[in-house]
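Please treat every number below as a calculation from the coordinates, not as lab data. Since we're looking at a predicted model, the values are computed, not measured. Cβ atoms are built from the backbone, for glycine too; each structure is taken alone.
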Structure P
Amino acid sequence: MANAELQVTARDQAGKGISRSLRRQGLIPAVVYGKGMDSCSIAVDPKALKAAMATDAGLNTLLTLKGEGAFSGKVVLLKETQVDSIRRNLTHADFQTVDLKQKTHVMVPVHPMGKSAGEKLGGTLQIIRHELEVLCLPTQIPKAIEIDVTALNIGDVLHIEDIAAPAGASLPHDVNFTVITVIGRTAEEVSEEAEEAEEAEGEE
């Protein structure tokens with residue numbers, strides 16, 4: 001479990017003018033919400049947020065908010081951010097409180113392990129779903145879902161039902177969707193490679 005503290009400030013007002021004023025101070029507007037509490041408007045230093053999130057858990061880092069307000073001491077997850085389309089800097093953040101004793105839904109990155117048999121034959125490993133939904137306790141959020149792909153050959157497919165859930169977690173899904181597959185080279189690619197080889201021979 002990766003956790004960090006984040007100092008934030010309560011704000012009473014909202015609106016574009018207030019948001020611009022905060023950004024001039026090097027802060028961004030944010031909201032804290034969750035079960036059993038009224039949503040709180042806060043201001044956050046984006047640099048402090050980035051530093052707090054710089055753990056192995058990334059976006060699933062548990063943050064304990066500090067400051068003067070009903071949010072102080074709450075453990076939260078960063079649920080959504082807004083980024084300036086041109087400057088790419090953070091402009092807004094949403095935090096959701098979590099109960100450490102209740103399971104929660106999070107998205108966890110997929111990490112293929114090893115080199116597939118199909119790749120060794122010239123195929124290409126394709127990750128169709130780079131993240132999977134996981135249901136688990138906040139204290140048991142896995143850093144990644146590691147999937148052994150060494151036995152996959154060209155044409156093989158791994159569906160969500162083929163993947164073992166991390167300890168203490170489940171992988172909720174309604175459809176048995178594809179997560180990883182190995183594809184072979186297309187006829188066009190093979191043809192282009194053959195043409196290049198012929199051209200090379202002709203130049204010799």
Structure Q
Amino acid sequence: MSLKRLFLFRHGETDFNKEHRFQGHLDVPLNAAGRQQAARLTRPLERLGCDEVLSSDLSRATETALIAVGPLGLEIHRTAGLREAYLGDAQGLTAAELEERFGRPLVDRWRSPLGSDADVAYPGGETGTEVLKRVLDTLHKHLEKTQATRIGVATHGGVIRRVVRHLIGERQGMIPIPNGIVYTLEWNASDRSRSFLTESRFTEKASS
């Protein structure tokens with residue numbers, strides 16, 4: 001498998017995003033603004049030469065993919081491997097409710113860029129390390145078998161944040177992941193540790 005280019009894009013807005021409510025594996029659909037954001041991804045993905053899409057199987061991601069590349073006639077492959085982190089007891093709670101129930105230190109460590117916090121999880125949920133391994137394994141397995149070389153990846157904010165952090169290390173602060181952003185990266189099939197981020201663009205205003 002040769003060097004491939006991936007375009008990681010976050011799903012459009014949901015009502016949970018507007019409410020600053022954590023979704024995790026909860027299957028929350030796009031709202032009207034989210035569908036508009038998805039439609040605005042069509043031209044950027046076309047300009048980037050995207051030739052297929054791999055999508056999380058949660059509806060907010062698959063609907064984003066369908067709206068974004070439907071006009072381009074691209075094949076969409078759905079997989080549970082690209083889902084957002086499973087957040088256990090934190091799913092469905094607002095940011096304020098998370099702090100009240102679990103305390104600010106746990107909330108801060110979950111979002112921390114430090115490698116020392118990668119094994120933190122909400123009660124009953126996945127750790128950051130588990131999420132990253134699941135996502136990288138899913139990407140690698142798909143890229144081993146596909147003939148496409150420029151692949152869109154419709155996924156979630158937490159997933160993109162952890163993949164980008166894995167590629168750039170701890171040298172930057174928070175990674176911006178507004179609804180509708182696209183991050184471009186190169187994927188070296190022979191050595192995943194040599195994959196690297198090349199750029200980000202086509203952002204939409206973040207709702208949360």
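A value of -5000 for helix-only ellipticity at 222 nm (-39500 (n - 2.57) for each DSSP H run of 4 or more, over all residues; to 500), calculated from one of P, Q, originates in structure P. Looking at FRET efficiency 1/(1 + (r/R0)^6) of positions 65 and 129 (r between Cβ atoms, R0 = 30 Å, to 0.05) over structures P, Q, structure Q comes out largest. Assign the value 6.1, calculated as distance in nm of label points 7 Å out along Cα→Cβ at positions 41 and 185, to the correct structure from P, Q. Answer for the origin of the read-out: P. One of P, Q was used to calculate mean count of other Cβ atoms within 10 Å over residues 25-32, giving 19.4; which? Checking each candidate, the match is P.
Out of P, Q, which one gives 5.6 for distance in nm of label points 7 Å out along Cα→Cβ at positions 97 and 121 as computed from the coordinates? Comparing all candidates, it corresponds to P. Highest-scoring entry among P, Q, by mean count of other Cβ atoms within 10 Å over residues 33-40, is Q. For which of the structures P, Q does the calculation of Kirkwood radius over Cα pairs in Å, for residues 49-88 alone return 11.7? Clearly, the read-out refers to P. Of the structures labelled P, Q, which one yields 17 when relative contact order in percent (Cα under 8 Å, 6 or more apart) is computed from its coordinates? Structure of origin is P. FRET efficiency 1/(1 + (r/R0)^6) of positions 81 and 137 (r between Cβ atoms, R0 = 25 Å, to 0.05) was computed and gave 1.00; which structure, P, Q, did it come from? Source structure for this number: Q. If you rank structures P, Q by distance in nm of label points 7 Å out along Cα→Cβ at positions 161 and 177, which sits at the top with the largest value? Across P, Q, distance in nm of label points 7 Å out along Cα→Cβ at positions 161 and 177 peaks for P. Rg/Rh (Cα atoms, Kirkwood Rh) computed as 1.15: which structure among P, Q? Attributed to the structure labelled P.
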